[in-house]
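Alright, structures below, take your time with them.
Any read-out appearing in this document is the output of simple, stated calculations on the displayed coordinates, not a laboratory observation. Model, not experiment: these values are computed from the prediction. Cβ atoms are built from the backbone, for glycine too; each structure is taken alone.
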Structure I
């Protein structure tokens, strides 16, 4: 089957891209609203883009009515966010924070009405005035660098100042370097539609010189 993207409506192009570029890491992003409450939302148009300097990117779309999403507005206005890597046990609660709410309504408060509030417990985050989700095993303190417009998407570039790693996912290799266990991290990854994937068989292949 051959599909010419120029023949596709944007919704069909989105469906095709998100069902074939898989799996995608998910950034569970915490930012601060204008009234000082906290916003929390997942994004799968996300990845690391540089190690020197350490940087990530988030591609954030708009609401159906054209409004900018709180996450983008918050990051640009207050210059920081905390990006979490959720594990598979958090799939349902992470997905719940993707609900469309009125501007400024804290997802943490709304989701806590349905889920155990302990699952959304906050604790301090090194390198940030924002807290992190205590149950996540990885959290990055990030600062806004710039935003590029790509169609309706705002591609947000952010530098990483600090990372917090749960002790349960960390060990050292023979040279004393920090090594994160993918199996212990158990990261959730996005597929198409409402599908996610948990880590299955993990293979190791040595890169050529």
Structure II
């Protein structure tokens, strides 16, 4: 199948497969998936992801005022900041007290640099929205590991519950219905790769923090 006949979601999946695999096999993410990540590292992860989502979602909301593409794809439930605030509150963490790790700061700076391009914002958002497909299974493993019941503490990992599959199918369909220009398609792909790399670098920083 050529690029001309691939849907935008197919192109996103194929063009980011290497970085997706790299992130998935990172030592931090493997410990996460196995339920062996120390509780404090999990809380640290939530804090850094809160900072990333806050930066991106502020830009998405602003861009949605003028971007038909963002309005067509992104709905209110996709904004993850409220779920992260709920989880951080469960662990008695004040979001206002959080400081970005170096990799988080770099990713936030990249988000700011892409703020004027709706397609780039959607490429960043695609990675985070797609991560919900696997993270709800991670949440199941963390429940016994941390002694947490479904709900607060795990909301970010499983925001949609049993609706996950339907929500992802709807997101995919909405993305494929947008008539992206070739230039915007390229921006989507490049931004998605930036986000995957950013998550890997944040994972590196969290691991380094654990041994420092």
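Some observations on this one:
- Parent structure of the calculated result 0.95, given that FRET efficiency 1/(1 + (r/R0)^6) of positions 35 and 99 (r between Cβ atoms, R0 = 30 Å, to 0.05) is the read-out and I, II the choices: I
- FRET efficiency 1/(1 + (r/R0)^6) of positions 131 and 195 (r between Cβ atoms, R0 = 30 Å, to 0.05) - highest-scoring structure of I, II: II
- Computed 19.4 for mean count of other Cβ atoms within 10 Å over residues 75-82 - originating structure among I, II: I
- A value of 1.00 for FRET efficiency 1/(1 + (r/R0)^6) of positions 67 and 187 (r between Cβ atoms, R0 = 25 Å, to 0.05), calculated from one of I, II, originates in structure II.
- Sorting I, II by relative contact order in percent (Cα under 8 Å, 6 or more apart) from high to low puts II first, with the largest value.
- Structure from which -22500 was derived, helix-only ellipticity at 222 nm (-39500 (n - 2.57) for each DSSP H run of 4 or more, over all residues; to 500), options I, II: II
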